[in-house]
Structure P
């Protein structure tokens, strides 16, 4: 039986570096980790193949693309046995460019969405659009006033083994 990839300290350190600097070269990763470049390339490929590393992307500030209004929207909709209806609703939400994230949640609500818009009126327009995508949809919106931090994903280290930040 093979050891899970994230039980390996080198893999965990590799993931942390990629979370912090997604554009770092394999050569730089190898140097920082004290291993060969082929070792890094092989491990990155395995981590990607196993779905641990799910992709690489640029984080874009909503305000920089004239969409400074960020909201979290709790959605309730008619639930039933019709999986196709729910699948179609989720697909329609996914096709909306200003809905950035969607989560199925426990509790009174069905979904939690993160949306962006240019103005409060733009938020209102997006909410109307969300409610029009299926029958009996209601929403409850929370505006973000300020974002304090966004993390690139969960740390692969247990809490008590978190790497310490370098002091400048």
Structure Q
């Protein structure tokens, strides 16, 4: 709950409009979309990675997955890997594992957003727990994070 309060304080101070919902336990972004009864493409999932320049957050829709090689190329990095569970616990001690909100500004981390996410008017994301979710306008999300927009999401083809 500490992260939820910190997140809400941050959003309130920033003048960002948002709503907070509580849903049944959901561990993946797709499960959050189902619990919230919204399109998976509107739910932002946060992938934390480590590259030559340190940690960063990659944000993409729940119905996609990150292509690390494309992200590495887009960043101009020689190496990139997913953060370990231990690293996530150290970076986000107030969050349940895997439920960190995709707000680089809140954690002092650079944030990279897949271009398909930027097409959404409103997005939803975890608020530090596997039950709390925040909805906000993408333009507010962008204003707060000043993300770099890249293309690194992949979708399953039929």
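What follows is calculated from the coordinates using simple rules that are stated; it is not laboratory data. Fair warning: this is a prediction, and the values are worked out from it, not measured in the lab. Cβ atoms are built from the backbone, for glycine too; each structure is taken alone.
See the values below:
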| item | result |
| --- | --- |
| Which of P, Q yields 1.4 [distance in nm of label points 7 Å out along Cα→Cβ at positions 4 and 36, calculated] | Q |
| With helix-only ellipticity at 222 nm (-39500 (n - 2.57) for each DSSP H run of 4 or more, over all residues; to 500) derived as -11000, matching label from P, Q | P |
| For 18.0 (mean count of other Cβ atoms within 10 Å over residues 52-59, calculated) the corresponding structure among P, Q | Q |
| Among P, Q, structure where FRET efficiency 1/(1 + (r/R0)^6) of positions 60 and 108 (r between Cβ atoms, R0 = 25 Å, to 0.05) as derived comes to 0.20 | P |
| Per Cα Rg over 2.2 N^0.38 Å, the highest-valued of structures P, Q | P |
| Which of P, Q yields 24 [relative contact order in percent (Cα under 8 Å, 6 or more apart), calculated] | P |
